[in-house]
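Listed below are the structures to be examined.
What follows is calculated from the coordinates using simple rules that are stated; it is not laboratory data. Since the model is a prediction, treat every value here as computed from it, not as a measurement. Cβ atoms are built from the backbone, for glycine too; each structure is taken alone.
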Structure I
Amino acid sequence: MKIHIVKIGGHIINDPKLLNISIQSFCKLEGYKIFIHGGGEKANNVMDRMGIPKKMIRGRRVTDKKTLEVVVMIYAGYINKNIVSLLQGYNCNALGLSGADGNCIKSFFRSKEKNIDYGYVGDIDIKNINIHFIKLLLKNDLVPVLCPITHNGYGTLLNTNADTISSHIAIALSNDNNQVDLHLCFEKKGVLRNINNPKSFLKKINFDLFQKMKQDHTIFNGMIPKLENAFFAFQNGVKKVSIGHPHYLNEIHNNTVLCL
């Protein structure tokens, strides 16, 4: 199976014009496809209105019980169903899912590190991606729309980074002898050498350059886990991984492409 996996983040979700571009570009992709979304900015806005403090560490959200309640409502509820309805508007027969639905993504509590407790945050083992269920949906002409909520198999929902979900599903499907293209979309054209200069866009990036840009703080905050997950996928069997603007989903050479 040739499968496109497209992930969008919070900046796109908060911008109706960019979101519509993402939906249209996704619908134009031929063949089997999976849509994965985050939504951190929307969750932040709701938490601010509710007076719930938020805490991020290296681009990852610390999730206590109150935060979990909000992100489940926002990610698995409002954002997921809004995206599904937009896709249906373009005759794309989408089905909104969390990791608990169909047991498609089982996760485990993230281990404490250096006295940091991330709370209700889930990490994934590739063997716990239910690719048989996902392929069953694809073969029945359904387009899975996955939010960043997983479950631990014991009745607890967990907040899981959407880029992590994207990379792990891409690897699991690649390991099952499918040809997978992973597209991580955000509001920029691609990875930039200078965040303030859109013309500094990189057409290609390898792991060594990524490490250098991370060390000199050219890449920071949420771009770090995004690129970590992108390279994790690329180094584990996913043949094509790109990062960039959703407008160029059908023109990958206009995004940043990972290379050796």
Structure II
Amino acid sequence: MSWLEALILGIIQGLTEFLPVSSSGHLTIGQTLLHVEFAEGDMLLFDVLVHAATVLSTIVVLWAQIADLLKGTFTTPKWNAEKEYVAKICVSMIPVFIVGMFFKDYVEQIFGSGLLVVGICLLVTACLLAFAQYAKPREKENISWWDSFIIGVGQACAVLPGLSRSGTTIATGILLGNKKEEVARFSFLMVLVPILGESFLSMLDILQGEVVSSLSPAAMVVGFVAAFLTGCFACKFMIDIVKRQKLIYFSIYCTAVGIFAIVYHFVA
């Protein structure tokens, strides 16, 4: 992979990780259109790098909230709002932990990751965003324990390429009656530990020599920086978009890209 291809794919990852349009689906489309051929080790390493970059961008953009949560969690022995929020994030991670540990490979074997699957899942994402746009549930003051788990189920379902993690979790939270800005922040925070955990396990495979990569240092640096900078923009931008309730535009976009992916699959 050249540094230019790494730049383009890094930008795609950074933008689409937070926008409700599926980063995995867009990476699949981008690789297909660019005719990028990844060796197994190259794909794994690049995936680790760009996901680490988007985690870092989340930490940068939401640092004030993260710092408050850490301070409230570790500076007092008493149960407080910060401890409860962190505990709810942990609850939300249960479904994705179960799927990631026991079913991810099985799901990938059944559904694959081609453009047909991506296109269908993008259409499902479009439907979820449209429902969330026009839903009028009574807004709750706080995300409940049960809502945290259901939002986590949405995240676990998003292992399918084309089913947007942020789109699924945000739409699920809104449909459950949670405040839009609050569920957007919760969605971005809840993914930090799963992505870091998956990246750590993948990096162990690389360091132990189980996976060999031939990516050049230039491609790795360019991909990481591109994903980080665009991720910072997209994370902040998405929170503002959710507050203004403009999800319908992403629904239209996902519909168009989903149809394109399906048509391309059959005619290419």
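Where does the value 17.9 come from, among I, II, when mean count of other Cβ atoms within 10 Å over residues 65-72 is the thing being computed?
Label of the source structure: I.
Which of I, II yields 24, 23, 19 for semi-axes √(5λ) of the Cα gyration tensor in Å, as computed? Can you show the working numbers first?
Details: I: 24, 23, 19; II: 29, 23, 17.
Corresponding structure: I.
In terms of Kirkwood radius over Cα pairs in Å, for residues 9-96 alone, which of structures I, II is highest? Mind dumping the intermediate values first?
Numbers: I: 14.1; II: 15.5.
Across I, II, Kirkwood radius over Cα pairs in Å, for residues 9-96 alone peaks for II.
State the single structure among I, II that was used to calculate helix-only ellipticity at 222 nm (-39500 (n - 2.57) for each DSSP H run of 4 or more, over all residues; to 500), giving -10000.
Details: I: -10000; II: -25500.
Attributed to the structure labelled I.
Please state which of the structures I, II yields 39 when relative contact order in percent (Cα under 8 Å, 6 or more apart) is computed from it.
Details: I: 23; II: 39.
Computing relative contact order in percent (Cα under 8 Å, 6 or more apart) on every structure in I, II gives 39 only for II.
Supply the structure label, taken from I, II, corresponding to distance in nm of label points 7 Å out along Cα→Cβ at positions 73 and 241 with the calculated value 3.5.
I
By the measure FRET efficiency 1/(1 + (r/R0)^6) of positions 1 and 49 (r between Cβ atoms, R0 = 35 Å, to 0.05), tell me the structure among I, II with the highest figure. Before the final figure, lay out the partial values.
Numbers: I: 0.25; II: 1.00.
Comparing I, II, the top value of FRET efficiency 1/(1 + (r/R0)^6) of positions 1 and 49 (r between Cβ atoms, R0 = 35 Å, to 0.05) belongs to II.
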